[in-house]
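The next part holds the structures, each set out as structure tokens.
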Structure I
Amino acid sequence: MNLTDIRRNLAHRITDPIVRTLSKSGITPNTLTLINLALNIVAAYVIATGHFLVGGTLVLVAGLFDLLDGALARFSGQTTKFGAVLDSVSDRISEAAILCGLLVWYIRQGTSPEIVPVLIFAVLTGSFLVSYVRARAEGLGWQCQVGLFTRAERVIVLAIGLLVNQILIALCVLVVLVSITVVQRLVYVWKQGRIRGD
């Protein structure tokens, strides 16, 4: 069993009982996506004001909604191309909002290490690249679901960093592991290209 299978099985154990209830409530997957986005925007504001414990909690709650929207769509047969696009766009906005909230807080302090804005920029760029490499590869008809650090792991690490007020450590971990993930995906795509002769 590889890392992708482990993630999928763990996600199913978390979401399946909740999804069964949600499917009877009439709520749509797109609604869950928008709730996730709204929670992340609120979390970004809370983080920008320095309330990291509340912000970290909101990030985790929003992360649960991020798991549930796709699970509900698959369970209830409501998967649509628009829903997939909305989910991806919501994820990118959410990630950018949280990191921008952190950036605002650090800038307002005026005494924070100068490396922090650089780390935030690196995490944001790397996170977008992780998603972009997969999207570009799948657009070419290749598979690209590999990688050490997908969005779920990034959310967890950032939330933990906020909850225990160790943002600098969390950012350093994210920079390293997100960079590794980008390289992993590029290598995986390159190998597929060699096998197919593309």
Structure II
Amino acid sequence: MESAMKLEHILLGVLLEHPSTGYDLKKYLDTHGRFLRSNTQMSQVYRSLGTMEKQGWVTHDVEPRPGAQDAKTYRVTEEGATVFLDWLTGPYHPPTRFQDPELAVRLTFAGFMSAEQLLRILDTEIQTRQDEIARYRHRDRRQQWAATIPFDTELADALGERLHQLGAAAIDTHMAAMIELRRDLLDGKLSSRSLTAIPGEILPERLS
């Protein structure tokens, strides 16, 4: 399986937390997991379950329901658990957009990780975003407009600057949250699992 996050990773994580029916998984994606993936359809859930079962990652039991359709309860196999953990604890490559959900998905299933594994993910995220801020925050954002239909250059420039300011504020808020999360992890406020070693140095608690 590729390292990029897929719907199957989310489903495996939920099923490892508690065996579920396809309906239960869809309900999760509509509620608790609403912001982990956009607009997942029931057909996508069942198609993914079918694919995972063929690959040997999940299996199911049938619960007879008199007067209603029998319910299939899915469970993760040993192979499926290995696939999920290989992805969850494997190398994290931050996407270009910090708003993309992969980090949120990994944090959602942090209970399956050690404190050291979680710390490595946070360190990678923080360092990547610090580098992006340093590289792009003060870039030359001027554009040479050459529109071929009526075009309000003043409005375009003003909105472009406003969007830049909003984006800068958003990533600063994200960075502050990740740094605070890292600090709380190191201070033992998030888990009873103590860190046996602290890899690397603590990153500066400031935004570029």
Structure III
Amino acid sequence: MVEIKVFNLWSVEGIKVADLGLERYICLDPRIVPKTGARYAGNKFHKSKTFIVERLINKMMVTGHRAKKHKITSYKQTGKGHTTYDIVENTFKIIEKRTKKNPIEVFVKALENAAPREEIISIEYGGARYPKSVECAPQRRVDFALRQMTQGAYSKSFNSKKSIEDALADEIINAYGLSSNSAAVAKKQELERQADSSR
């Protein structure tokens, strides 16, 4: 049987999700071309069955809201699938060159490191609002980590000489090493600190 490799370059053989809470939500079924064209977009929870690299590509196309608005809305943020596909492939090549490891394995470990376990909600009691810490749902943990990674990479490459490929590679490698230079890890630590103080 022929082994399917991601981008026809990297194998997912032997890559395991160490965090048991996220195991069902980080899909590692390999695709040569990770693009389903949003075929299952309307199906509830189907994104958890979508290959994780494809989810990164989709998130790179439209990184989502930041402070109630789309901060970056032009150029690479216009839903151009093939442009984003090339960005992610080149990013993985940079990661492989720098770490001498399988970039899919590095990316999966970075996701686990950047996924918050707790967050805060605001509850109203007697006319006053109080922060309350709650456990973060596993699917939301993956979504949060992907969003923070892509937003962090774009904010570092926006209006600077650094390319988006280098910025995303830096973000993933920093998250892999649990460094607070990673925007996703820094945000996770801040969120968990706030949750800890509002228990």
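Taking Rg and Dmax of the Cα atoms in Å from the coordinates of each of I, II, III, which one would give 17.3, 65?
Computed on structure III.
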(request) Have a look at I, II, III and say which one yields 12.4 for Kirkwood radius over Cα pairs in Å, for residues 44-99 alone, as calculated. (result) I
(message) Quick check: 34 is what I get for percent of Cα pairs over 18 Å apart, for residues 84-131 alone, calculated from one of I, II, III. Which structure matches?
(response) I
(request) Supply the structure label, taken from I, II, III, corresponding to distance in nm of label points 7 Å out along Cα→Cβ at positions 60 and 124 with the calculated value 2.6. (result) I
(request) State the single structure among I, II, III that was used to calculate helix-only ellipticity at 222 nm (-39500 (n - 2.57) for each DSSP H run of 4 or more, over all residues; to 500), giving -29500. (result) I
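No value in this document is a laboratory result; all are computed from the given coordinates. Here the structure is a predicted model, which means the values were calculated and not measured. Cβ atoms are built from the backbone, for glycine too; each structure is taken alone.
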